[in-house]
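Down below are the structures I want you to see.
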Structure P
Amino acid sequence: MEQILLESILGLISGIFLGITGIFPTGIVLIMLDLFKIGDFKSNIGSILLLNLFPISIGSVYSYYKSKKINFSLGFILLLTVILGSYLGSKMVVGTKSFLTDREIKYITSFMSLITGIVFFISAYYY
């Protein structure tokens, strides 16, 4: 019961973050699941990918649509290329020729999060 409550709170906070920033906080969710020892790392990645499969941002998309703040051609191009990229990336982790360990995945995730954070910080500071 405690685990379900913790997962629900994490999901709610993640949804609020998604609606505010437009960035799905997979890194934060992954870190929190790992920190609280919920599931194994690769299963947690699979669970988050399952979550991304559903139109989780439909509420936010509707608000942006009403404000005429959606570039549909950009959105569909990104959608198709992200589908292809996620397929190729998943093959590196759980495919027949998987070669990334949990530790390497965590290093890659932390590096990308650090770089993203620095870029957003600089962008917010100077613009």
Structure Q
Amino acid sequence: MGYYGNRELVRRARVLRCNMTRAEIILWSRLREKKINGYKFRRQQPIFDFIVDFYCTELKLIIEADGEIHNLPEKTNYDSKRDNILKINGYHIIRLTNLEIETELDSTINKIILYINEVLSPFQGDHRGSHK
């Protein structure tokens, strides 16, 4: 992924893991320990010059938990450019709002599972089991 040489980026990711938002903590409780269709997710993962909220290597799937700041025009612009760079390099991105994670967690998890099953799963028909 090209980030191992960037010690500052790795340090920042470590700091972010220790200071997760409420929505990130809630979502992480449902992503960790392969609870989503048996896929392993990492949190605050460096990819290129970015740090993504959650990442599944096997699927090249990035999940972002966006707070209110992501509604600002300059942040929306940055996110769009960043997403384009990641998509060009084969990554898939799901953007969720903190509000939907905090208030509609089950439907948010279902949205992730549907995306994986319909778009990404290299194991169509694989029954590794979903851990709820």
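General observations
- Which entry (P, Q) yields the derived value -26500 for helix-only ellipticity at 222 nm (-39500 (n - 2.57) for each DSSP H run of 4 or more, over all residues; to 500): P
- Comparison of P, Q - label where relative contact order in percent (Cα under 8 Å, 6 or more apart) is highest: Q
- Test item: Rg/Rh (Cα atoms, Kirkwood Rh) calculated as 0.98, pick one of P, Q: P
- Top of P, Q by FRET efficiency 1/(1 + (r/R0)^6) of positions 26 and 82 (r between Cβ atoms, R0 = 25 Å, to 0.05), largest first: P
- A value of 0.6 for distance in nm of label points 7 Å out along Cα→Cβ at positions 34 and 58, calculated from one of P, Q, originates in structure Q.
- Value 0.60, calculated as FRET efficiency 1/(1 + (r/R0)^6) of positions 42 and 66 (r between Cβ atoms, R0 = 41 Å, to 0.05), assigned to which of P, Q: P
- Answer label among P, Q for the case where distance in nm of label points 7 Å out along Cα→Cβ at positions 50 and 74, calculated from the coordinates, equals 1.9: Q
Every number in this text was worked out from the coordinates using simple rules, so none of it is lab data. No experiment lies behind these values; they were computed from the predicted model shown. Cβ atoms are built from the backbone, for glycine too; each structure is taken alone.
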